[in-house]
Structure 1
Amino acid sequence: MSDAPTYAVLRDRALVSVSGPDWRTFLQGQLTQDVETLAAGELRFGALLSPQGRLLFDLFILGREDGCWLDVAANRREALVARLTMYRLRAKVEIVAHSGHVVAVFSSTHLRESGDPDVLAGMSGFNMDPRLPALGQRGYGDVEPPGLRADAAAYDAHRLSLGVPDTADYGDDKTYPIEANIDLLNGIDFKKGCFVGQETTSRMKRRGQIKSRMLPIVFAGPPPAFGAEVLAGALRAGQVLSGVTGRALALLRLDRAEGASLTVDGRPVTVERPAWFEV
């Protein structure tokens, strides 16, 4: 069994370049992640929320010498540029689409069995995924890593094997970031000060007012349809999100789902807490 890493070009991700004298202070007031201390070449995970604290965009922030790149869902890039431009006002900042691509480098077998990210350490032009080391690394621009090329579906299956939500699971302006576990995946800096949606997010975390979270469910056969209802007896316990054969993510009501006998479309399903899920 080879430990050679596998990589996939993520065509469903795209880049936005943010630069100009005020880029740090501008983004610091918008994003859930601290950018004031972001070093050139450093990668962090964060989000842009609505004023009501709902999740609009999940994104990665890559520090550059003259600004940063934002790694965002490709089908949401124009909307992100428009949203940030609306917030820009008099700030001296330039926000434009960037043509580079996003590559994920991962080694499913090695990382899942050993949990050791060092198999990917030191690879030029790549950064460890800040959400979870077992996810592997992300590279940007014109990068071509060594290893075995796979399609994006293989990376998606790897992500699901670790129980990590992604853009496809969030919806537009429907989910709170804590429901999507962004707080557990290093995407919210609660010490950085104000950001858009900060009041609601901090209150939910501080008071423990978190009724639902995204968790993996396991089952036999193909995944249920996106949005399929998860039932605890006759009670609605949540809904299915993205999935592959035998495994999917679901947004679940914690008080009804955990420890209960659950079904989806008449099939039994079981909740599986990832090792990183600590609340």
Structure 2
Amino acid sequence: MLKIKQWLSVAGIALAAAAVAAPAQADELADILKRGELRVAVQTSGPLMSFMDKSGKRTGLAVEVAKRMADDLGVKLVLQDYEWKGLIPALLSGKADMVAADMTPTPQRAAQVLFSSPMFYADTVAVVPKDSPYKSYAELDKEGVTVGVLGASTYAEVGKKMLPKATMKEFSGGSAPVGQALSSGRLDAGIMSLSTANQFLVDFGNLRVLDGIMVREPLAFAVGPNAFRLKFWLDNWQTLKTADNTLPEQVKYWYSTDWKKDH
């Protein structure tokens, strides 16, 4: 009996010591509520997800969704502008609590951060000048064809995979530079989301979408690699706002209406 008591005493001391030595588990959601701020990294220029409107106010689908999330948490929304390549680094460095963008949760990205359930989806298409001889995206897969894509994006990955013979030219600063280069004749084609393509058709007037959907991608928000409670909160928010039609209505407005007249 004495030996058992001695063993229990030693075991108890060891457990207590381990508890003291163990690092405190990070809880990003608790930090956000305590701080009273939700710090969200968004693209500097990436219509229709994030952009500056005519009054100098930042808006867009991802931005407006983030605003509603902050409201539901009862905290202030703090937006941080980054180029596309800087979004995940901002999250990993602790500068931002969340990335709100049209980001595909690829295996490579998911190895670095946690993704929410898909907030929306996007069809990826190829766009060409109106006078282009091409009719479908498959016809672009030939040497001598230059295709514009957003650098470090899934559009670049899709282009390299599905059009291996074509030359991919990567741009920074969102999809807008791709549309501008395409409209001015500096590219044979561009790869982008269908919603962006439809807006470019209105903006530039000399472009058209080729036949065929290259890929349909889920788009999600990202949080830090250990922000489990925040990730679960996002999933719960997505489920609730889909059920009450709040999120689908937002997606419909930005994807299917002439939102530029309001912004």
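Which structure, out of 1, 2, was relative contact order in percent (Cα under 8 Å, 6 or more apart) derived from, given a value of 20? This value belongs to structure 1. Here mean count of other Cβ atoms within 10 Å over residues 28-35 was calculated and came to 21.6; which of the structures 1, 2 was it taken from? Attributed to the structure labelled 1. Set 1, 2, criterion distance in nm of label points 7 Å out along Cα→Cβ at positions 60 and 204: the highest-scoring structure is 1.
When helix-only ellipticity at 222 nm (-39500 (n - 2.57) for each DSSP H run of 4 or more, over all residues; to 500) is computed for each of 1, 2, the one that comes out at -5000 is 1. Identify the structure, out of 1, 2, from whose coordinates mean projected area of the Cα convex hull in nm² was calculated to give 18.8. Answer by label: 2.
None of the figures in this text is laboratory data; all of them are computed from the coordinates on show. Nothing here was measured: the structure is a model prediction, and the numbers come from that model. Cβ atoms are built from the backbone, for glycine too; each structure is taken alone.
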